[in-house]
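Input: structures, listed below.
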Structure P
Amino acid sequence: MSETKTRRAEATISLWEIFWVFFRIGLFTFGGGFAMLPVLSHELYTKRKWIDKEELTDIVSVSTVFPGAIAVNSAFLQGLRMRGVPGMIAAVTGIVTPSIIVILLIGMFLFRFASLHTVQAFFKGAGAAITGQIAYAVYVFGRGTRLNLRTIGLTVVILVVLFVFKVHPIVAILISGTVGMLIFPKGES
């Protein structure tokens, strides 16, 4: 989609629609962080075409580097990109409102019922779904990566840094980005 066409389409998107889309993303995402990436991709890229794959990857990459929740950071950046400060406020308010409601409900009711088998079984099932969503996110974002010896080698090195040396994921991202600037020539995507 051309930039002019994209900007014209974004100007017609209401703040209410931005709020509602991000509210639904926040409402139907269990596990936060990377578990929300398939939902974010479906809502913003597949369903609405508000963003292309490269922009989505860029927003998620930047969101992981900044402090805070990936979902909130992504909503912040996407809302800002689409409609400026009002869009950012609508997106962030939309993404955090379901969490606030759920936390209040948990505080009021769940702890009374946490020992029930049904509640425990629900959370075990939800945990499996979260694992599946994260695996799907790896697939969706990984399939756009051009595999060659350098990308595979860098991935293996970063996995070693994460698992063996127990480096914080943000540090691993910064290391990987810095190494990427050194090993990938200009113009190579």
Structure Q
Amino acid sequence: MDVARMAMRTFLEAIGHDPDRDGLKDTPRRFVEAFVELTAPSGPSPSQLLSKVFKDAGDVDQMIAVGPVGFTSLCEHHLLPFTGTAHVAYLPAVGKVVGLSKLPRLVAWHAAGLQMQERMTRAICDDIVQHLEPVGAAVIVDAVHSCMAIRGIKAAGASMRTSVLTGPFRDDPATRAELFALAAR
């Protein structure tokens, strides 16, 4: 951590700031602590999260959806935050229903780190498909990217939407419409 703090101090000097002034004295330490927190997934891994299924859920054959799930991640291109919501849904296979908190935890796990929204959306869906083996899975992510909102084009209200859909969410117009109607709430 000392190397990272020294690098931040050097960076502040390089862009014309005095790291010894009162307001910046602890900034290198705070910055490093914040980035460690923002870039390290915490809690159980996706395989651990999705391994605990309810065996007594019965013959659930309808959509299970959770959202909007709020998250914050860091753009790997500019190291600036993007903040948004995710809607996660799946059509369970018999005996493969997970607890309600597992899907928001999965979103949080993937949001930690230096990220691209497109890759994060795909990774969340891939974990659901791999570990739950559902009939179909869907992830819809809407986020505002600071790198676009406060610099460059400065499009403050612009939101990016990404989605990954499998099975009936992708192939059946009625299931797809139900999913997007739920995500619009």
Structure R
Amino acid sequence: MGAPGKIRRFAGAEGGLAAVEFAFLLPVMITMFFGVVELSMAINCRSAVTNVASTAADLTAQSRTISTSDMSNVFNAASAILYPYDTSPAKITVSSVIYDTATKSLTAGKVAWSCAWNGTARNPNDTVTLPSGLMTANGSVIVAEITYSYSSPTTKIITGPMAMANTFYAKPRRVAQITGPSSCP
């Protein structure tokens, strides 16, 4: 059999074609699998971060006065929402922003009290800019802020930390201004 016959026979052979195609597609399929898994985990964590902010503001806004143990319970509940993600990179701040009688602004207020978990609380009397429509004369707004540095557990596609943050605003339900804790947990 001459060279042209061997070439025709090689060109017509299909015995290992499926294995070769699979070998070419396998890395792409694995990359897509890890990408989908990591992206869905990151989206789930982002949802939990949003829920932490809304829960912390909501729990605080239900009180007339909030004690140190109440504030500790708010932070514990908020951090439980992040499960199964690592809570150590979470920084949660809950502040009461009151109407500023000096400026009479409805888009800014002064911090009456602030407590933080794994972070730094706002200073009393700091000015905080608010979305319009939240502040009322002689009223207040509870501001819950969270920052979270998400790191993928597999680090195959998402290799570095992703910064996630959310701010949630809530109006006190029972009083115009919630009395803060004597000290923060």
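Just so you know, all these numbers are worked out from the coordinates, no wet-lab data involved. Owing to the predicted nature of the structure, the values given are computational and were not obtained by experimental measurement. Cβ atoms are built from the backbone, for glycine too; each structure is taken alone.
Consider the structures P, Q, R: one of them gives 0.90 for FRET efficiency 1/(1 + (r/R0)^6) of positions 22 and 142 (r between Cβ atoms, R0 = 35 Å, to 0.05) as calculated from the coordinates. Say which.
Going label by label, the one that fits is P.
Between structures P, Q, R, where is Cα Rg over 2.2 N^0.38 Å, for residues 38-117 alone highest?
Structure P comes out on top.
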